[in-house]
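Enquirer: Structures for review follow.
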Structure I
Amino acid sequence: MKIGIVGTGNVGCACAMAAVCRGSAREIVLINRTRKTAEAVAADIRYGVPLGRKVDITDGDYDALKGAGVVLVTSGVNEKAGGATDRNDPQGRLKLLDRNAGIYRDIVPRILDAEPSAVLLVVTDPPDALADIARQTSARAAVLSAGTYLDSQRFRVHLGKHFGVDPAHVEAQVIGDHGTSQVFLWSSARIGGVWTLAEQRGERLSELREKIEKDVRYANITIIEGHGASQYGIGIVSARIAEMVLNDERAVVPIGSFQKRFGVTLSLPSVVGRRGVIEVLEPDLSDEEQRGLEKSADVLRAALNRVG
């Protein structure tokens with residue numbers, strides 16, 4: 001099993017490190033515009049490999065992607081460099097689309113020329129719109145967006161922290177776009193199958209929602225303000241998605257794929273396996289959540305119309 005990672009900036013390096021530590025694949029190959037950078041990252045990680053699972057990590061040009069079951073695409077301008085760290089800017093990550101669309105139109109054909117059957121996992125921000133750019137660039141490609149899988153983990157972590165429980169036992173999802181119009185599924189959020197803890201504590205759900213949604217929606221900016229880049233969470237999440245594809249797991253997670261009903265890529269609970277999203281599950285939504293999902297799709301369509 002082989003993973004390709006295109007782009008060895010902060011996020012690409014985090015994806016590589018997570019994949020090696022988790023043993024996500026037997027072989028990992030790094031591709032970067034500057035080959036020397038990919039070579040250095042691969043060498044740095046390789047020196048620690050003997051202490052973990054058996055993994056071969058190498059660098060190469062695009063032809064080295066031959067045989068990869070999944071390729072993580074992380075190339076592009078990040079939030080800090082692209083000026084997408086203003087909480088008051090409704091565009092959020094979509095501000096990066098204009099510059100990153102051109103990069104994707106260049107590299108996606110190179111990836112698919114090397115390995116036409118690879119599943120492409122778009123990690124670069126904004127991932128949903130860029131997944132559509134990738135799909136438009138090569139209609140034959142199987143394309144996923146990392147979407148709201150990371151946002152859902154953040155949602156679980158913040159709920160777990162608030163209620164003092166292990167977030168692994170919190171059921172909570174974010175759907176829609178990986179951006180400011182993402183939709184929090186409060187109607188189906190559960191802790192041990194129960195959603196009455198807030199009421200039992202005498203808390204107002206409206207206040208809890210406002211706080212947690214703000215914390216999750218702008219988690220990336222908070223991290224960037226303290227560390228300069230938001231990378232480790234998405235690295236772990238991306239490695240986990242790669243495993244679902246390579247192992248044909250049929251795992252069910254909120255992840256981005258093209259939704260014909262909306263005409264754009266956005267996240268819904270989906271069955272993920274060897275060829276990417278195998279089936280999309282339609283969650284029961286409240287009226288408010290349904291309106292939010294439609295708004296999320298509208299925002300993504302407008303962004304794509306802008307770049308043509």
Structure II
Amino acid sequence: MKKAIVSCIVVVLLFVAVVLGGSFYMLDYSLAPDPQRADTAQCFRSQFETYPETRAWVDSLRAAKALRDTFVTMPTGERHHALFVRKGASKTALVVHGWRDCAIDYLCLARIYEREFNYNVVLPDLHAHGLSEGEMIQMGWLDRKDVLYWLSVFRSDTMVVHGVSMGAATTMMTSAEEMPEGIKDIHFIEDCGYTSVWDEFSGELKKQFGLPSFPLLHISNLLCKIRYGWSFAEASPLRQVSKTTLPMFFIHGDADTFVPTEMVFRLYAAKPSAKHLWITEGAAHAESYLNYKDEYINRLKTFLAQ
């Protein structure tokens with residue numbers, strides 16, 4: 001009998017150790033920055049290979065000294081980086097990158113705003129991305145405060161926040177906050193963002209590892225709250241979009257499996273007013289612009305004119 005009790009205790013302790021170890025691993029796996037995040041040369045090479053039209057445009061900006069590296073000190077004390085495309089206009093677009101990406105990765109979208117729409121463009125490196133300081137990725141939740149700060153630094157009469165993937169989630173979560181004074185008109189574009197960090201991580205646990213949410217996700221969620229001050233559940237674009245009446249354009253590929261397409265329908269339904277939806281046929285995750293460049297530009301133009 002005594003041996004049986006000891007054996008049970010050992011099994012329980014082993015189970016707890018495995019679950020805790022798995023939870024720590026999941027948290028670090030999900031939130032650890034790209035170890036090559038500061039390799040800007042590789043980022044430019046990748047951008048020019050995927051979107052060759054950006055090469056000549058970037059060269060022209062550099063020749064005119066209109067593409068600048070900008071560093072600011074955030075209210076948190078961290079030093080953050082952004083690329084600034086100076087057009088000298090009264091309109092400014094803020095383009096927000098995705099998970100483990102950087103500002104350079106979305107110069108293709110910046111080109112639209114500068115060349116087609118006559119906007120200044122700011123491309124921030126979010127916390128723990130690119131050349132910005134930070135130890136762990138925040139999945140857009142605390143990043144929304146940094147986006148608000150960038151909006152205040154580059155305040156214009158007319159502004160746009162355009163995010164892709166995690167950047168889209170950041171965009172949606174920013175939209176429910178009080179905008180900086182002096183902005184007269186602001187629009188939001190979210191391209192393939194998730195409903196919540198909880199939903200996204202839960203889906204990836206099942207898809208990549210065949211595991212249910214309980215108990216790993218619950219414990220990882222608690223660890224995140226203890227270590228970093230935020231939880232997967234509170235990082236909810238779904239809840240945030242339900243609180244904003246500012247104009248928002250939802251874009252999602254119908255072949256997206258990383259952020260499942262069904263998420264955009266819930267997000268769109270939660271948004272109370274001033275909203276538009278475009279589902280791109282055959283587009284995988286973050287490939288709507290890549291697959292439909294002309295239509296993407298035309299739909300943005302129509303949305304921003306409203």
Structure III
Amino acid sequence: MGLKENMSTTTAPPRAKMRRADRVFSGSTLTAGVLILVALAAVAAFLIAQSIPALTADPAELKGAPSSFWAYVAPLAFGTVWAAFLALLMAFPISIGIALFISHYAPRRIAQALGYVIDLLAAVPSVVFGLWGIKILAPAVTPFYTWLVDNFGWFPLFSGPVSGTGKTILTVAIVLAVMIIPIITALSREIFLQTPVLHEEAALALGATRFEMIQMAVIPFGRAGIVSAAMLGLGRALGETMVVAMVLSPAVLISFVLTGSANPSTIAGNIALNFPEAHGVGVNALIATGLILFVITLIINSIARVIVNRRKAFSGAN
């Protein structure tokens with residue numbers, strides 16, 4: 001009986017009173033989070049409102065639209081995803097290799113120097129990469145494209161005729177890959193450096209080589225972060241404008257050929273090239289293509305978030 005009385009009279013310990021600094025910090029972080037959602041909603045509302053005239057207009061009023069707005073935007077959406085996918089396909093393994101070299105193989109001085117170089121490359125403006133692509137890379141890879149078509153023309157990706165200028169979707173993808181390598185590398189490097197030392201030492205104590213230790217401890221720990229880094233680089237490639245506008249010779253078509261002279265353009269590149277001369281419904285059509293790019297980016301980021309949340313439980317970071 002006495003025990004029950006003691007239990008009934010026991011009260012929860014009083015909550016600690018938040019200090020003014022804690023309240024200010026909590027309120028500021030909440031405000032920042034709300035502002036992000038408000039800005040995202042405002043951008044979405046603007047794009048939708050400005051896209052409605054183009055979606056409901058007569059196709060004859062839309063410059064370059066063969067039969068409807070969707071027939072006009074489909075090649076652009078394909079070119080956007082295709083170029084970004086090729087860039088990520090080339091950049092991802094190189095970025096992971098560089099990040100692992102900096103974090104687990106290179107001597108300390110070399111690792112620091114490479115880290116600085118990677119961070120500087122991430123800050124180079126895209127117009128500089130575009131100038132490099134059109135002035136140096138495109139002429140340099142033209143003989144290689146000719147060799148590919150001559151020897152592997154039977155493969156659909158390299159079927160002729162070959163471009164004589166090097167301004168192809170593959171050249172754009174190479175430049176985009178160079179642009180996103182610093183982003184993926186910098187993020188992956190920081191993730192690999194956060195691997196618990198006990199995990200690495202345990203793998204080495206079991207007789208694993210350094211490569212096996214990376215396979216057993218480092219990669220599983222950073223898998224979720226690697227996916228996030230890759231998706232961030234992919235997002236940069238999807239929205240890139242200047243490189244595509246400067247390097248690519250665009251056409252309104254859907255084609256998987258990498259070395260031909262007729263190449264699908266991207267949404268961002270098409271907006272940059274046509275917006276100065278657009279007027280009336282044409283402006284709304286370009287904004288509507290921007291809405292499509294917005295939706296594509298949102299879908300890809302949502303898929304990445306699902307993958308990260310599923311892998312988080314197995315990363316060893318919990």
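FYI, it's all coordinate maths here, none of it is from the lab. Given the structure is predicted, the values throughout are model-derived calculations rather than measurements. Cβ atoms are built from the backbone, for glycine too; each structure is taken alone.
Enquirer: If you work out distance in nm of label points 7 Å out along Cα→Cβ at positions 122 and 154 for I, II, III, which one comes out largest? Please list the in-between numbers first.
Expert: Working: I: 1.9; II: 0.6; III: 4.5.
Checked I, II, III; max of distance in nm of label points 7 Å out along Cα→Cβ at positions 122 and 154 sits with III.
Enquirer: Assuming 12.5 is mean count of other Cβ atoms within 10 Å over residues 162-169 as calculated from a single structure, say which of I, II, III it is.
Expert: Details: I: 12.5; II: 29.4; III: 21.0.
Here the read-out was taken from I.
Enquirer: In terms of Kirkwood radius over Cα pairs in Å, for residues 106-257 alone, which of structures I, II, III is highest?
Expert: Numbers: I: 16.9; II: 16.5; III: 18.2.
Of structures I, II, III, the maximum of Kirkwood radius over Cα pairs in Å, for residues 106-257 alone occurs in III.
Enquirer: Continuing with this model, one more query. For structures I, II, III, which has the highest computed value of relative contact order in percent (Cα under 8 Å, 6 or more apart)? All intermediate terms of the calculation are to be shown ahead of the outcome.
Expert: Values: I: 19; II: 14; III: 27.
Largest calculated value belongs to III.
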